[in-house]
Structure I
Amino acid sequence: MSEAYLKALSKLSKRISVSKSYWDYIVNIKHKNVKGLEREVINALKNPVEIRRSTKDPSVYLYYGKYGDKFVCVVAKHLNEDGFIITVYLTRRFVGEVVWRS
C-alpha cells in the first residue's frame, strides 16, 4: 500500500486515510470540485456535523462536514480500527442511516 497522503482519526475512532495517487484520482477524475479541500476533508472526519451508514454496505460510512452552503461528504470504508476514503463530494442532501449527530 502506498503512503497515506491524508489521514485522520475519525469521530468514530477509525484511522482513515487515502493515498496521494487515489486522492489525485478523486480530484482530477471523479469530483473535480473538491480539489484543494484537503483541510475540509480532515475536518469532516474529525468534527462532522453528521455521520451516516450506507444502506448498501454496512462497513461504509458517510461523514458530513459543513462547507459554505453545502456539505463535504467523505465516504469511507471501515476495516477494524482502520479505514480508507472511497470518495469525496459536495452535496446538500444526506443519505444513509444516521449513526452520529453533533
Structure II
Amino acid sequence: MRRMVPMLGDPKNTYLLITEEATNKAIAFVWWAHCKGQMAAQWAEGYNNRYRPPTMNGALMDATGGARYLKRAKLLEEKDFIQLKELYVLPDYLRQGLGGLLVAV
C-alpha cells in the first residue's frame, strides 16, 4: 500500500511511504526533492563554500566529491531537476524490490 506522507516544505517535493497492509507499519520511504537550476556563478560559489572538515584530506575530497559536484554543475546548468534525497527500506523487506519500486515511481 502506497500513500503520500504529509510533510511541510516545497509542494513540488514528493514523499512516498509504503506500509505493510497487515500492520499498517511503514516499511519503505523515499523523498524526491525538486531543486532549482543555478547559473554558473552560483554553482562556483557553492563549490567554493562547501563544507570541508579540517580532519579530512582536502585533495582527496576535491578528487571525489568536488569532481562529482563540478560534473553535476556542467550537466544541469540552469535546468531544474529532481534529486533522490532519501531512500529507506527496512532490512526484512529488502528482497521484495521496494527500493526499486520507489525509485521508479
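Throughout, read-outs are computed from the coordinates displayed, never taken from laboratory work. In this text, all values refer to a predicted model and were calculated from it rather than measured experimentally. Cβ atoms are built from the backbone, for glycine too; each structure is taken alone.
As an exercise: P(r) over Cα pairs in 5 Å bins from 0, in percent, for residues 30-69 alone, calculated from one structure in I, II, equals 6, 23, 22, 25, 18, 7. Which structure is it? Intermediate values should be presented prior to the final figure.
Numbers: I: 6, 23, 22, 25, 18, 7; II: 5, 19, 23, 20, 16, 13, 4.
Matching structure: I.
The value 2.9 for distance in nm of label points 7 Å out along Cα→Cβ at positions 62 and 78 was derived from one model only; which of I, II is it? Write down the numbers at each step before the final one.
On the way: I: 1.6; II: 2.9.
Source structure for this number: II.
Given a computed value of 3.1 for distance in nm of label points 7 Å out along Cα→Cβ at positions 46 and 94, which structure among I, II does it belong to? Kindly include the intermediate steps, with their values, before the conclusion.
Working: I: 2.2; II: 3.1.
Of the options listed, only II reproduces it.
Which one of I, II has helix-only ellipticity at 222 nm (-39500 (n - 2.57) for each DSSP H run of 4 or more, over all residues; to 500), as calculated from the coordinates, equal to -4000?
Numbers: I: -4000; II: -7500.
Answer for the origin of the read-out: I.
By the measure mean count of other Cβ atoms within 10 Å over residues 38-45, tell me the structure among I, II with the highest figure. Write out the running numbers ahead of the final one.
On the way: I: 20.0; II: 12.9.
Ranking I, II on mean count of other Cβ atoms within 10 Å over residues 38-45, first place is I.
I have 27 for relative contact order in percent (Cα under 8 Å, 6 or more apart), calculated from one of the structures I, II. Which structure is it?
Working: I: 27; II: 31.
The structure behind it is I.
Figure out for me which of the structures I, II the number 15.5 belongs to, where mean count of other Cβ atoms within 10 Å over residues 14-21 was derived from the coordinates. The partial results should precede the final answer.
Values: I: 18.2; II: 15.5.
Traced to structure II.
Among the shown structures I, II, from which was the value 3, 14, 27, 27, 20, 8, 1, 0 of P(r) over Cα pairs in 5 Å bins from 0, in percent calculated?
Working: I: 3, 14, 27, 27, 20, 8, 1, 0; II: 2, 10, 17, 15, 14, 14, 13, 9, 4, 1, 0.
Value 3, 14, 27, 27, 20, 8, 1, 0 for P(r) over Cα pairs in 5 Å bins from 0, in percent corresponds to I out of I, II.
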